[in-house]
Structure P
Amino acid sequence: MADAVPIRKTSSILDEMLEMQDSIMRRAYEIFEQNGSTLGRDLENWAQAERELLWRPPFELCEKDGKFQLEAAIAGLEAKDINVEVTPEDIILKADLQHEHKEQKGIVHYCEFQPGKMFRTIHLPKKIDTERVKAEFKNGLLRLTAEVAQEARARTIKPEAA
């Protein structure tokens with residue numbers, strides 16, 4: 001059975017995006033300093049900082065019958081740990097990723113799991129009705145359905161004879 005994921009409506013994601021950008025910028029500068037303040041590697045430093053601080057899960061967005069259907073692969077989390085926020089133009093997926101070796105049954109020889117943040121924004125090609133969004137999570141797959149807002153749907157209008 002799929003677990004329901006609560007949807008939070010937000011007015012703007014700008015503050016969160018700016019905060020995330022500041023964190024990446026600070027980490028990119030730390031990488032710059034660790035590499036001997038070598039000039040000309042700004043993009044590489046930024047990309048490395050982004051990889052270290054953020055996890056961006058892959059997704060697919062389809063439109064059918066006046067609804068957007070989003071699927072995102074978010075393995076390793078539970079529904080209660082995933083935050084979904086919506087605006088008329090965007091869907092934001094967030095979670096804090098934790099990984100510790102508390103109950104070791106032996107020596108960990110290799111581990112690619114990293115604590116950090118999942119943060120993915122999906123800009124929609126049409127506005128959605130934020131009151132009519134549903135999300136469920138099962139077997140590591142988040143499925144979200146959002147109805148296209150009435151004003152964003154195409155209509156056929158027949159001209160009247162004058």
Structure Q
Amino acid sequence: MEIVRPTLFDRPDQVWCADITYIPVSGGFFYLVAVMDWASRHVLSWRLSNTMDAGFCIAALEAALRSGSPEIFNTDQGSQFTSIDFTGRVQATGARCSMDGRGRYLDNIFIERLWRSLKYEAVYLRELADGPAAEREIGDWFEFHNHARPHSSLDGRAPGEVYRDKCEKAA
């Protein structure tokens with residue numbers, strides 16, 4: 001597997017990233033994975049799971065691939081993302097794999113920032129009783145993030161608008 005380091009990301013579907021975080025609920029927690037486009041900050045797909053296996057990450061990848069495919073796919077070195085099933089599916093699209101250095105959260109700073117915003121703007125403000133409640137809250141927040149939330153790095157535009165516009169121009 002060739003490891004590449006993306007340096008310039010200026011168009012949708014050039015670089016995607018994925019990461020996992022935990023979501024607290026009453027009596028425990030769930031794991032959340034998201035696939036995001038770097039240039040637009042658009043969340044392409046996400047999945048919630050009560051286990052840390054590669055299956056829910058592959059499901060999120062498959063859902064994201066319905067909207068296109070990246071040139072480079074960046075993740076950390078977690079076992080879900082280094083599994084043969086996951087890397088094989090990424091490489092089957094023609095994308096190259098890019099992996100963060102060990103302990104280098106800044107390599108994937110855009111999705112780390114996404115987690116912070118999601119948790120402080122939605123998750124920590126609500127008492128999530130269970131998985132379905134978490135799924136509803138996260139889904140609503142990602143809808144807001146993608147289509148209504150202005151981003152200063154995107155000239156005040158929402159990620160979904162930037163992703164759609166740049167993809168239309170590239171076509």
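Every number in this text was worked out from the coordinates using simple rules, so none of it is lab data. Remember, predicted model here, so these are calculated numbers, not experimental data. Cβ atoms are built from the backbone, for glycine too; each structure is taken alone.
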**Request:** Kindly point out which one of P, Q the value 23 was derived from, the read-out being relative contact order in percent (Cα under 8 Å, 6 or more apart).
**Result:** Q
**Request:** Assign the value 37, 23, 12, calculated as semi-axes √(5λ) of the Cα gyration tensor in Å, to the correct structure from P, Q.
**Result:** P
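Can you say which of P, Q returns 3.5 when distance in nm of label points 7 Å out along Cα→Cβ at positions 94 and 110 is computed?
P
For structures P, Q, calculate distance in nm of label points 7 Å out along Cα→Cβ at positions 134 and 150 and state which one comes out highest.
On the way: P: 2.0; Q: 3.3.
Largest calculated value belongs to Q.
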**Message:** Starting from the value 0.20: which structure in P, Q was FRET efficiency 1/(1 + (r/R0)^6) of positions 46 and 126 (r between Cβ atoms, R0 = 25 Å, to 0.05) calculated from?
**Reply:** P
**Request:** Have a look at P, Q and say which one yields -7000 for helix-only ellipticity at 222 nm (-39500 (n - 2.57) for each DSSP H run of 4 or more, over all residues; to 500), as calculated.
**Result:** P
